[in-house]
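**Student:** Right after this note come the structures.
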Structure P
């Protein structure tokens, strides 16, 4: 969420070696496709500004990783093929959606892609064997944000009788991807140790 994005920008102002540019590309695609309704639907000034901030911040993050701090970016280890994730999510969105319309398919695609966008970051950590403490906090914030979404869906189901199976299943998948990281975060980072993977 927004706090996670602020943490990323803070890290980027110093060094980007622990961050996956591939994950940031995926998140940028997520925000651009999810918020294309900026041009078709007006909810509120706050809503529109929040969407614009997400999109601009995502592109700013990419600029910092690939241009301004390119010298500290670990391209040797950040080798996950993010284009395969994007292509698979695009095909899935065309096949499984709630309505076969341009905006709805893009929204569905963004939900699918967000659920797996962290994979390049986790892959980078698995290749290097460890993560900077600030990167660990960033990942924990991202994972917690998605876990809180699940609580929101439970609340909406019981209070509003609202259920969105696509968002719920994608959210559960995303949370499951974080479980191993959560375990390492709680048992190591919160105890003041670095997040390094078992040999």
Structure Q
């Protein structure tokens, strides 16, 4: 299974529910994997795999909410759609607080669940794209020397070359050379692009 093909991970201790959702997902040409427990899922899940999670909130052992918390603690930001046979406002509030895409009560309408699955996969794709951009930006920043990093910090803070030269006890010509080197290494043409790149590298969302 390719990590680039989104997979809908279905976790429910009710085999009928698992099979029903799995068959539903296949009608829109999505991959699915089913698990009878959170423990079974955790034993095989690789965060590099894209997709989303359809998760029963009440299960023996590790509950749906506990699994959500554990994944969040481990920086596994897979979008989660909760399903529940027992509507609980407090549980729903907790799920949404921790970033759930939706909290759907059983019995659910097939199209409602499919719409939320598509939304969750779109969210996952967007997040992974941001992560790729952030990593590329960080890799570029790591190519800078310590002095270039110091100059960059002052440039993106809005300081002119003369001010930077004074603060770092350098000549303006040296600052200009460092700026030119920074622009070349980071493959940008303006201070605005520099600010955007640095912001992207530091973006944790």
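**Student:** Using FRET efficiency 1/(1 + (r/R0)^6) of positions 94 and 126 (r between Cβ atoms, R0 = 30 Å, to 0.05) as the calculated read-out, with 0.80 as its value, let me know the right label among P, Q.
**Tutor:** Values: P: 0.50; Q: 0.80.
This value belongs to structure Q.
**Student:** Further question on the same structure: P, Q: which one has Rg/Rh (Cα atoms, Kirkwood Rh), for residues 30-77 alone, as calculated, at 0.92?
**Tutor:** Values: P: 1.17; Q: 0.92.
Value 0.92 for Rg/Rh (Cα atoms, Kirkwood Rh), for residues 30-77 alone corresponds to Q out of P, Q.
**Student:** With semi-axes √(5λ) of the Cα gyration tensor in Å, for residues 46-157 alone coming out at 27, 18, 17, pick the structure among P, Q it was computed from. If you can, show how the numbers build up before the last one.
**Tutor:** Values: P: 27, 18, 17; Q: 38, 15, 12.
Working through the options, I get structure P.
**Student:** For structures P, Q, calculate distance in nm of label points 7 Å out along Cα→Cβ at positions 54 and 182 and state which one comes out highest. Please report the intermediate quantities before stating the final value.
**Tutor:** Working: P: 2.2; Q: 5.0.
The structure with the largest value is Q.
**Student:** On to the next question. Figure out for me which of the structures P, Q the number 23.5, 74 belongs to, where Rg and Dmax of the Cα atoms in Å was derived from the coordinates. Show your work: numbers first, answer last.
**Tutor:** Values: P: 17.1, 51; Q: 23.5, 74.
It was calculated from structure Q.
**Student:** If helix-only ellipticity at 222 nm (-39500 (n - 2.57) for each DSSP H run of 4 or more, over all residues; to 500) is calculated from each of P, Q, which structure is the one that comes out at -18000? The partial results should precede the final answer.
**Tutor:** Numbers: P: -22500; Q: -18000.
Attributed to the structure labelled Q.
**Student:** With distance in nm of label points 7 Å out along Cα→Cβ at positions 110 and 142 coming out at 4.8, pick the structure among P, Q it was computed from. Could you put the intermediate results ahead of the total?
**Tutor:** Details: P: 1.7; Q: 4.8.
It was calculated from structure Q.
**Student:** Name the one structure among P, Q that relative contact order in percent (Cα under 8 Å, 6 or more apart) of 28 was derived from.
**Tutor:** Values: P: 28; Q: 15.
Source structure: P.
Only the coordinates and a few stated rules stand behind these numbers; no lab work does. Computed from a prediction, not measured in an experiment: that's the story for all the values here. Cβ atoms are built from the backbone, for glycine too; each structure is taken alone.
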